[in-house]
Structure P
């Protein structure tokens with residue numbers, strides 16, 4: 001799948017620590033990677049704006065540990081590592097995508113800052129079926145899901161290992177204490193976000209991560225409302241223009257602004273001060 005037509009992203013020096021890379025690369029895969037193509041056309045800040053800017057600012061200022069669930073070909077993992085994240089754990093179960101992700105990490109000389117995990121995260125450990133969408137679009141696949149109802153048609157299905165984040169967390173955080181460093185979690189797994197977090201209840205309780213989650217139409221918002229209440233989080237809808245984060249009591253899916261942010265109340269000032 002890799003073509004080695006490299007697309008370069010330059011992060012402004014104002015957003016990068018002195019000991020971190022200010023640049024990363026992504027393979028365009030012959031024009032098939034739509035993320036890399038948009039980065040080339042419009043710049044790294046344009047993809048799912050303003051989320052890249054938020055991730056860059058948070059990683060520069062707070063040097064968090066980042067967990068990127070549904071990492072795809074690595075845009076957010078690469079960006080976070082380039083901007084100063086202490087370390088990034090990238091989870092991606094699709095073999096073909098992992099091949100590109102590995103190459104992007106290597107080409108960007110970020111192998112010491114990004115660890116790849118070719119497993120899916122879910123509510124229970126074991127084996128799950130990953131449902132693959134149809135491929136007539138010809139692009140690098142970005143929307144496989146453990147949820148068979150995510151799409152009405154599939155090109156196939158394949159078994160993948162599934163792990164709980166609660167079980168993995170001790171190995172991901174050796175030598176670290178909850179809150180030191182801060183934990184940033186980005187989850188984009190095509191309507192299975194609640195399953196990932198159901199398997200991460202201990203992480204939510206002890207590590208108090210900042211969460212960035214895609215919430216699509218048709219999602220049962222009762223899970224998200226319950227998360228806010230049970231774990232004492234503040235919910236923000238992400239807006240394309242300043243102010244980027246708008247606190248909202250109700251979680252309402254919006255196809256024009258799919259990303260939502262959940263910040264623990266006791267660390268709210270810490271995260272918001274970076275923006």
Structure Q
């Protein structure tokens with residue numbers, strides 16, 4: 001994980017639509033997870049989720065997560081505050097255990113549920129910076145599209161340009177990086193696969209299904225409209241983090257990387 005020293009100039013790239021491989025510094029990517037095994041909900045009820053701050057591609061180090069500043073879900077434009085549903089928990093990855101949270105999302109009506117976590121700033125001692133991630137994930141009940149294509153008015157966010165709950169493995173996913181509702185030209189988007197999906201009951205990482213790519217982090221650079229496209233090679237959960245895309249750049253006297261995070265679910269065709 002790193003904070004770019006200066007923005008990329010989108011005009012210097014012939015096409016900013018393809019994801020590439022590049023070295024992103026010595027530290028692995030930090031990703032705020034909002035995880036449930038299946039985002040497609042068949043019947044109404046409370047859907048359990050786990051909030052974890054982790055290095056998911058490598059099943060690596062997990063970071064202690066402080067209580068988030070905001071936690072809510074949006075369905076048909078109506079926002080439901082979920083802060084009272086947070087329960088402190090522990091998550092154990094391959095390297096260590098860390099503080100996390102369990103919660104549940106009340107899914108009643110058909111449609112999309114946009115789940116948002118505004119994490120508290122996390123101090124990364126190795127880089128002497130704070131990291132704040134504003135993360136979105138999606139549930140859907142009954143296949144009715146209602147909210148996934150709408151921005152949520154966050155300081156920074158990635159707006160999906162494909163329905164995020166049923167991406168086809170082998171196809172592409174596109175998103176637009178926003179800062180205060182406006183596109184972020186040349187935004188740097190780090191991409192990770194959730195290689196070891198968490199066990200909901202045990203609170204531990206599952207068996208890894210892949211490992212991080214050789215050559216460093218997978219990165220896409222947004223074009224002049226803040227858009228990027230990534231070819232999704234494998235079924236499962238994919239996370240996208242637009243590094244330093246938010247308007248806030250300092251916290252408690254230190255540099256702050258305010259990142260937009262988005263999770264999508266890809267499926268194999270049957």
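Coordinate-derived values only; no laboratory data. Predicted model only: the values in this text are computed from it and were never measured. Cβ atoms are built from the backbone, for glycine too; each structure is taken alone.
Using distance in nm of label points 7 Å out along Cα→Cβ at positions 128 and 168 as the calculated read-out, with 5.1 as its value, let me know the right label among P, Q. It traces back to Q. State the single structure among P, Q that was used to calculate distance in nm of label points 7 Å out along Cα→Cβ at positions 32 and 112, giving 1.9. Computed on structure Q.
In terms of relative contact order in percent (Cα under 8 Å, 6 or more apart), which of structures P, Q is highest? Largest value of relative contact order in percent (Cα under 8 Å, 6 or more apart): Q. Can you tell which of P, Q yields -8000 when helix-only ellipticity at 222 nm (-39500 (n - 2.57) for each DSSP H run of 4 or more, over all residues; to 500) is derived from it? Label of the originating structure: P.
For FRET efficiency 1/(1 + (r/R0)^6) of positions 48 and 216 (r between Cβ atoms, R0 = 25 Å, to 0.05), which of P, Q scores largest? Walk me through the numbers before you get to the answer.
Values: P: 1.00; Q: 0.15.
Result for FRET efficiency 1/(1 + (r/R0)^6) of positions 48 and 216 (r between Cβ atoms, R0 = 25 Å, to 0.05) over P, Q: largest is P.
Calculating distance in nm of label points 7 Å out along Cα→Cβ at positions 88 and 200 for structures P, Q picks out Q as the one with the greatest value.
In terms of percent of Cα pairs over 15 Å apart, for residues 176-223 alone, which of structures P, Q is highest? That would be structure Q.
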